[in-house]
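Participant: For reference, the structures are reproduced in the following blocks.
A short reminder: the numbers here are calculations on the coordinates, not readings from a lab. On a predicted model such as this, the values are computed, not experimentally measured, just so you know. Cβ atoms are built from the backbone, for glycine too; each structure is taken alone.
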Structure P
Amino acid sequence: MADQDKQIVVTDLYKTYSLDGIEVRAIQGVSLNILRGDFTAIMGASGSGKSTLMNILGCLDKPTAGLYMLEGVDVGRLPRDEMAGIRNEKIGFVFQGFNLLPRTTALENVELPLYYKDNMPAKERKNLAKYALQTVGLEERERHHPNQLSGGEQQRVAIARALVNKPSIILADEPTGNLDSKTGREIIEIFQNLNEELKKTVIFVTHDQDIARFARRQVRLKDGIVIEDSLLGGTNP
């Protein structure tokens, strides 16, 4: 395995919180390499540390100890504003709850991350958002508001928003958690297409084994420790 293939390198990572004066070890000595183009499911019961790990991978939180290298940069030790810059450039997020603004259209929701780019013309912003919606098959729904969209369509808008900055990594936290099983499979198929056709590295958290089996790799956490790291073939939805 060449070092340049290792997009994410996590070494002996710890995350400790203080909760009502009690020390809580959410992550305990996790070491993990993610290669470019990986399609990985992170699994575990509630309290296993999977969301904490995702927050660190997404530069939303810092480790208490250990090393986190993202594309050769030691991001775990960067100031928060520099972490935010890397996060906006390299990582797209998808959440269980969609996190769409209710009073804006699908197109406007997808445009939102582009407002942080200095001096981007409105036309370019709109064209990029239109392309992202097209990528997830929602080009006909761009003028609809979230309450006019199904749950699956809302999650597609959220995926388009995650794509609009053209990140190399997509992180998804329980992306099918609010969806029925059929719609959940359709959403996972979109992630598979992003991985296979657009060469995005995809890492998603799930507690659902039926969803996790579509990944090519499963990392299972328990009490903040990796107890399983398996390479699988991946399954078609």
Structure Q
Amino acid sequence: MAILAALFCATALLYSAAGFGGGSTYTALLVLAAVDYRAVPILSLLCNIIVVSVGAWRFARDGHLDWRRAWPLFVTSIPAAWLGGRLLIGEMLFVALLGTSLLLAGLLMLWQPAPPPAAAPVGGSRWVEPLAGAGLGFAAGVVGIGGGIFLAPLLYLLRWGPPKRIAATCAAFILVNSIAGLAGQASKGLGAAGAVIGEHLLLFPAVAVGAMIGAWLGSDRLDAKWVRLLTAVLILIVAVRLLLRLAP
């Protein structure tokens, strides 16, 4: 448990420094640690909520979150995350979905579109944003991720706004979808998963400590490019390990 808590702390540090929650890697680490897969999304989403709450609050407080522009993402993602959380799937399908999600997430983090110039016109799409919100929200509920690592490249590609506005939107997106996904997971009943969660309570203070350190380092003390690169490499390594488990 101590080793797993240390890995969760390091993951929270890296992801919070990059502006994300870390749900995808928490989920993968739990699967690799042979934790009952039925409890994995609940543990991951709880950790996600802890890590991203501070970032989302800070961005909103500083005026970087534009709810008028972000609501099309949230209005479809929240119910989709709840539905995804309610979905009952087998262990092999769960691992396959998680491994594929991580592989795509790692590749997207390596390919990060350049932010638009400060004077560039704000972009976006009336139909891409709701569709993306629904798809990413559903994935958040099923496998216990927040979806921010997929959303950020899309918003950059759409020239959706300046970097801080995109980061603020992703943080809020991760938070609301983690809460909705958790509600969907809990609605199925905890059953045996409740005992598993009780055995892993140490993970919650571990990610809280990592998030506080990561937020402090990520503000001005670390180069965001190298943080993103290191996080992408970590995600890809874990994704390959997961997918190799599916090999006969």
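Participant: For distance in nm of label points 7 Å out along Cα→Cβ at positions 110 and 126, which structure out of P, Q has the highest calculated value? Can you show the working numbers first?
Facilitator: Values: P: 1.4; Q: 3.8.
Result for distance in nm of label points 7 Å out along Cα→Cβ at positions 110 and 126 over P, Q: largest is Q.
Participant: Compute Cα Rg over 2.2 N^0.38 Å, for residues 102-165 alone for each of P, Q and report the one that scores greatest. Could the numbers behind the result be given before it?
Facilitator: Values: P: 1.01; Q: 1.16.
Going through P, Q one by one, Cα Rg over 2.2 N^0.38 Å, for residues 102-165 alone peaks for structure Q.
Participant: Identify which of structures P, Q gives the largest calculated value of distance in nm of label points 7 Å out along Cα→Cβ at positions 54 and 198. Write down the numbers at each step before the final one.
Facilitator: Numbers: P: 1.8; Q: 3.0.
Looking at the calculated values, the largest one is Q.
Participant: Ranked by relative contact order in percent (Cα under 8 Å, 6 or more apart), which of P, Q sits at the highest value?
Facilitator: Numbers: P: 27; Q: 39.
The maximum falls on structure Q.
Participant: On to the next question. Looking at structures P, Q, which one was helix-only ellipticity at 222 nm (-39500 (n - 2.57) for each DSSP H run of 4 or more, over all residues; to 500) calculated from, given that it came out as -9000? Spell out each step's value before the answer.
Facilitator: Details: P: -9000; Q: -25000.
Working through the options, I get structure P.
Participant: If mean count of other Cβ atoms within 10 Å over residues 62-69 computes to 16.8, which of P, Q did it come from?
Facilitator: Numbers: P: 16.8; Q: 13.0.
It was calculated from structure P.
Participant: If log10 I(q)/I(0) by the Debye sum over Cα atoms at q = 0.19 Å⁻¹, for residues 22-133 alone comes out at -1.16 when worked out from the coordinates, which of P, Q was used? It would help to have the intermediate numbers written out before the result.
Facilitator: Values: P: -1.16; Q: -1.33.
It must be structure P, since only it matches.
Participant: If Cα extents along the principal axes in Å, for residues 14-85 alone is calculated from each of P, Q, which structure is the one that comes out at 38, 29, 18? Please list the in-between numbers first.
Facilitator: On the way: P: 38, 29, 18; Q: 42, 29, 14.
Source structure for this number: P.
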